[in-house]
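Given below, in the form of structure tokens, are the structures.
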Structure 1
């Protein structure tokens, strides 16, 4: 294992958006067994410390790779298209209009059924956005446009959290 490896190299998987979650899970378990600090107990404190660093590195990589949104953001960053979510909030007008409509619908949602319907719509938009990320990254190699799509998906993720809070307000 090399600390300079990117997450894909560390896990021995192709550097692409589409990933097999079961393969990632299995590889994570293998890597954790290899790097477990207890395995290095006889080699002293320094070896255990290095093993602990590896264990942390493996966990961080796994968290990025298993989450489609984080994986897309990571791929964009690796290919010179930083997400810059805090600095670059520019979005297409149609997307901004959709966000405003969703916000109004959420404010107006007075029943669990209304919240559920809105959530279904938002989850469909998320699914479509992730599919677009896959096409932009894996087929087109268009990382700047993928970065914009990742920013849109980040908005959607935050809005999904707002839906959960609304559901709690309604006592669901």
Structure 2
């Protein structure tokens, strides 16, 4: 993953839900060039931000031992554009996690108004299956560093409310 489309974690409860924020800035090339004259965050990148939160939640459930990938967007409904100066508040809730993958429900709000609703499914790449990637998804320590920058370890707790550990696989 080369870019994160989430600026900060605000809540994380293992196996339950995750919340985060994304600030929309004109300085981001994708915002400036997507719809000239009407700067906005492309809906696909809103989905990507939600998928990143959901994927991290699913990966944490397995101690970051599984390679989690977005497999399918079941539905996506956008109620308003995400314009420059907006702050999106994402929430991703676990619907189900199993041996083959997971499903989640995502919502985005801006100024307390519902901005988007998305259903998505995640799958796991088998160990050694590099058909979809050129090697590991992250270099050792990179994911941990990114999670620290986004305040993951400040807010992440397990189902009992205890801080999540720093997993060996990070």
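Coordinate-derived values only; no laboratory data. Source: prediction; values computed, not measured. Cβ atoms are built from the backbone, for glycine too; each structure is taken alone.
Figure out for me which of the structures 1, 2 the number 2.4 belongs to, where distance in nm of label points 7 Å out along Cα→Cβ at positions 41 and 57 was derived from the coordinates. Working through the options, I get structure 1.
Match the computed value -6000 of helix-only ellipticity at 222 nm (-39500 (n - 2.57) for each DSSP H run of 4 or more, over all residues; to 500) to one of the structures 1, 2, and report its label. Answer for the origin of the read-out: 2.
Hey, Rg/Rh (Cα atoms, Kirkwood Rh) derived from one of 1, 2 reads 0.96; which structure? The structure behind it is 2.
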